[in-house]
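Q: Below: a set of structures, written as structure tokens.
All of the numbers you see were taken from the coordinates with simple rules; none came from a lab. For clarity, every value in this text was computed on a predicted model and none was experimentally measured. Cβ atoms are built from the backbone, for glycine too; each structure is taken alone.
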Structure P
Amino acid sequence: MVIMDTSIIGVALPRMQEDLGFSQENLSWVFNAYVIALGGLLLLGGRLADLFGARRIFTLGWVLLAGGSLMAGLADSVGLELAGRALQGGSSALIAPSALSMLMMLFGTQPRELTKALALYGAAAPAGGTAGVFLGGVITEYLSWPWVFYINIPIAVVILAVTPSLMPAGGARGRGGIDVLGALTVTGGLAAAVYAVVQAPEVGWGAARTWLVLLAAAALLTIFLVTQARRRAPLVRLSIFSTPNLAAANLAQLLLGAAWIPMWFYLNLYLQQVLGYTAFPSGAALLPMTVLIMIGMIVLAPRAIARFGPKAVIVAGLLVLALGMVWLSAVRSSGSFLVDVLPASLVAALGMSLAFIPSLGTAISSARPEEGGLASGIVNTSYQVGSALGLAIMTAVATAMGADKLGNPAALTDGFSAAFLGAGAIALLGALAAAVFLRTPAPDPVPEPVKEDA
């Protein structure tokens, strides 16, 4: 559901743009408002799960998600739409880490079962992506775009009804208070950074407005780091990043999100604004890619991890993803789905399915049990922050190369192609970072045989 709320809007974006008056360069804020609130508040969500119990925070998140979905569906202006999307993102920031924390409660002491559970957890993301793409196309084509938000409400009601009987209760496992200042500064800093990057092509990179917003972002994030180092009960215990492989695995997740989400975003726009697909065919066109991701995460990734180890699979996955992105950058304004989109998107999907599971598992299994919520919040934050910043940067690149010229297929294709190529470079950087910084765990020592006295 958390991922569905990012993917379900993809095919609805052109209709929302027409009805609410979004400009082409600001259209990405329908996605970013959700992702920034999600990424900025995930750490707080993980901390709250540790303090008050994962199931309780999980339940609260679903109540708030229903309210945010109602607001987004009823919106009749840009401001109200973005407010609803931000509330959706904030509520998802409570759901995601508490769900992962409960998964760790159930399987954390069983390594083989944990790998299977994480594979299914990882596959839930593309399952949500697939459902979002398909439902977004059907709903936008045959109902209207507000229903891409309304659909969350009955699902939330069902989840709230079954949670008490299906989810482990799990009491509070952490100590200390709630770091509200930390949550506000990290969310504000990330939002300001993304806003500056998205607006820079319009107002100019050398404009005082751009630099003032970037300075504000740097100041807020600096305050966040300083307060985390000094507080007795911080939102993030900074020393957790000294845990072997935790920081490197989170960096891999950040760069994975920064590469994948811009590709998905601009592939939606290419299908509709260049190839002329309507909402439903556009959603259906992305189904092969998301189905392959599910198969890869459930079947291929666990077997590859067991045989080659997580580091090798992460590096290989990111390299394959980069290859798919570079191939996709060859799209043509007179292209077709079968030639320009399908083969390259399947290669990219294979890379995503291989890289996601081992980087996620390495990140959350490195932390102490009592910090399971925090570790879950950190890895979710890494992916979502990477998604937001990657999309912001690629939006700037695409706009500079012509992606703002609606009605001009050649210019649009040039802009989208530049975004695909830039996303490929990010994936390649992720592969290099994983190869350099991830450590291969030493094998367990084989005990010497006990010698019996003669």
Structure Q
Amino acid sequence: MSLLTPEWTALLYLVAAVCFILALKGLSSPKTARRGNAIGAAGALVAVITVFFSARLENIPLILAAIAVGSAIAVPVARRVQMTQMPQLVALFNGVGGGAAALVAALELSHSEDSWVRLAVVFTMLVGAVSFAGSAVTVGKLQELISTRPLLFPGMPWVMGAVMLGAVVSGALVVLSGSVGWSLALLGLGLAAGLLLVLPVGGADVPIVISLLNAFTGLAVAASGVVLGNVLLLVAGTLVGASGTILTKVMASAMGRGVTGIMFGAFKGGSTAGSTAVSDRPVRSSSPEDVAVQLGYAQRVVIVPGYGLAVAQGQHTVAELATALADRGIDVVFAIHPVAGRMPGHMNVLLAEADVPYESLRELAEINPEFANTDIVLVVGANDVVNPAAKSSPGSPIYGMPILDVVQAQQVVFLKRSMRPGFAGIENDLLHDPKTTLLFGDAKDSLSKVLGAVKAL
């Protein structure tokens, strides 16, 4: 017997839905992101408790055991994951969510006699399977278990078309007959579609695909709400689908490209993954002491963080350097590109972890007009987001992508481990500009040496 009346169940579901909406609102700003996370978690807890006390559940010991096992795995992973691996974790969550929705829908097929419900089952299974398989590929690419470059084979577009046609036919047969056999075929074709959809994507496009797959997962969850007759799943899935779609659009705009071009550009040579060759053109290198002198006697310094800073875990050191320069009366700010790192907000979260004031962070549109009046730009582990080729080279894979106009500053200092190209795999001519100096080495180690030299001035 249910302990909650339908009225109380509806009210608590409304509370949970409001929490999810407030959570998304909170996550829109670094200042309120932590509170937004907490509100979202509270909403999820309310939803789970409401299900336990409003539905007639069977196999409760198995359900509790599954929750315990999942928690035992998730909590240590979440606590130990490094910032550099956060995109992989997000992609993994996306995939698991989509896969779970697909499996639940498949299990509900035998209880569905209505054709419209079966149509929702088919949609959930197909989209969930695509999200699961596609997310697995993105994890492999970001973790460099497979090549980050586009993976193509002859006739791939035709194979993709055949797989999608087969999925449509299988789905139609599932709706008409409710056949378990055709549902298994649909799942298999959905997994194949997910692989074929993401394998051709490479370079800096991968984080955008993660966002797109997140939207897919949301849509699958929303459809599963129709299958199960659960309003909260429908609301939560719709929120995730809508926010993921908006984020995908924003990220694609930040790259100066369309979503279609990102997904299928490799077939026309339009992926952002270029050569992995190391340039042998001459550059001007420097020492930590010389960089410290340049920084110490500047009036305005802009720091551009990138993925290399996250890899080196140098966020606390760069924050301390910024403080040391500010103590000398130097105006110091951080320039944040929308797609710097491996996911949206990656640099914001990284710097927030080091207690960098939010007021010191400048977004692309805000900071670009200020570079011409900047004495020194310190680029720490970034490459593609400051590459002038995005504006000057029509044949470049990143041509049209809005960049930080670092080239307009008086002096530029790059902290790089080597001359290897960035994630997009293309050479940066700014490295060879006469006003550019390179400091080679691990970003954290280099920053520590520069910091020590600044304090010794």
Structure R
Amino acid sequence: MTGPVTAADEVVELCSDLIRIDTSNTGDPTTVVGERAAAEYVAAKLSEVGYEVEVLDSGAPGRSNVFARLAGADPSRGALLVHGHLDVVPAEPSEWSVHPFSGAVQDGFVWGRGAVDMKDMVAMTIAVARRFKREGYVPPRDIVFAFLADEEAGGAYGSQWLVKNRPDLFEGCTEAVGEVGGFSLTLAEDQRVYLIETAEKGMAWMRLRAKGRPGHGSFLHDDNAVTILSEAVARLGNHRFPLVMTDTVRAFADSVRELTGMEFPDSDIEGAFAKLGPVARMVGATVRDTANPTMLSAGYKANVIPSTAEATVDCRVLPGRRDAFLAEVDELLGPDVTREWIQDLPGLETEFDGPLVDAMAAALRTEDPTARTVPYMLSGGTDAKAFSELGMRCFGFAPLRLPPDLDFASLFHGIDERVPVDALEFGARVMDTFLRNV
């Protein structure tokens, strides 16, 4: 290789290396692996080019995070936080075409758990940070690079802990960029929009519990905890919460209408979103609250009626809807089922405007001259929930130019997760340009 090493030159190798470090987060701190090894890898890559790096655990041993700050030309300006998480959800190797922790580079893709969630952006960030330091580049303002633990379980041992216990690490940060945004959606031939995350739903994981009279399984029994809970869970799981068009979803629909002429009537907004292809599952989930039962637990023997039964429900709540949502939930559950929080993190929404948004659009156009940016709401949640508590405006921007036929939404936590090599290199170039102009 001749000439200076660019971010695009390194990003594929960095992403593959990171995937090979199994950082599976089961949600059980006793079984979490790999976060420290990944943090040490990141720290070594940054230290190698001259960064002063801080590696620290957040709330428990091995829940490791990496921080580095690059001083900017104007220290009076608010700093920009660029954050990514090092953990991934577990994967079952027998279900995959390649081993999920192989980091294989084949058929034009980098394969493995974390390829899109979110070791791709982590690799882009490291690659750009390394190039800036090698060149002695001074950005317009301070940039704080943060690589975090435990996002896949809500950040209790990551961003949430850090914000509560080490807010000094984010001193001066007024804006933040992280996952999930900046990826392309092809609306028509050679007509691409890039979705910038400006909002995300709240995350409310609940444990439901019913109590009844225990007894012999052969008796007539009208106070069965399993029956009480099952009926309540079915009511909740089958319930359709009201349609709510937030400012972000309305702006998304208006932007697509302007570009394509497609109509988004309130009477059939979900039908209209379905015409957008695979991404419709992600966008379509942002017009209603959802409550999906995910776990059930009761009993210990076939012929013993237990005294208690429990269920876990994954609820995702639109910004501003928390109180109304909980009122509906309580009505559906009825008086015989109690609920308690496992996680209760708020929804977020910010405006699609300002110099940072303009810099995203300009950076994308340097690589894709016809690129148009539109705001959207993420149906899931990110570490932005923690950083918003410090007053930061948070955006999702991990730029990828994707093939029109790639079902990108299904790759998140899915089997055969992978990212196109050329999309990864595209993202590194865009991120480089973006961070030079913030």
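Q: Using distance in nm of label points 7 Å out along Cα→Cβ at positions 141 and 229 for the comparison, can you identify which of P, Q, R gives the largest number?
A: P
Q: To test your reading of the models, identify which of P, Q, R gives 27.2 for mean count of other Cβ atoms within 10 Å over residues 213-220 when calculated.
A: Traced to structure Q.
Q: Going by mean count of other Cβ atoms within 10 Å over residues 69-76, which of structures P, Q, R comes out largest?
A: Comparing P, Q, R, the top value of mean count of other Cβ atoms within 10 Å over residues 69-76 belongs to P.
Q: Next question, about the same structure. Consider the structures P, Q, R: one of them gives -25000 for helix-only ellipticity at 222 nm (-39500 (n - 2.57) for each DSSP H run of 4 or more, over all residues; to 500) as calculated from the coordinates. Say which.
A: The correct label is P.
Q: Match the computed value 22.2 of Kirkwood radius over Cα pairs in Å to one of the structures P, Q, R, and report its label.
A: The correct label is P.
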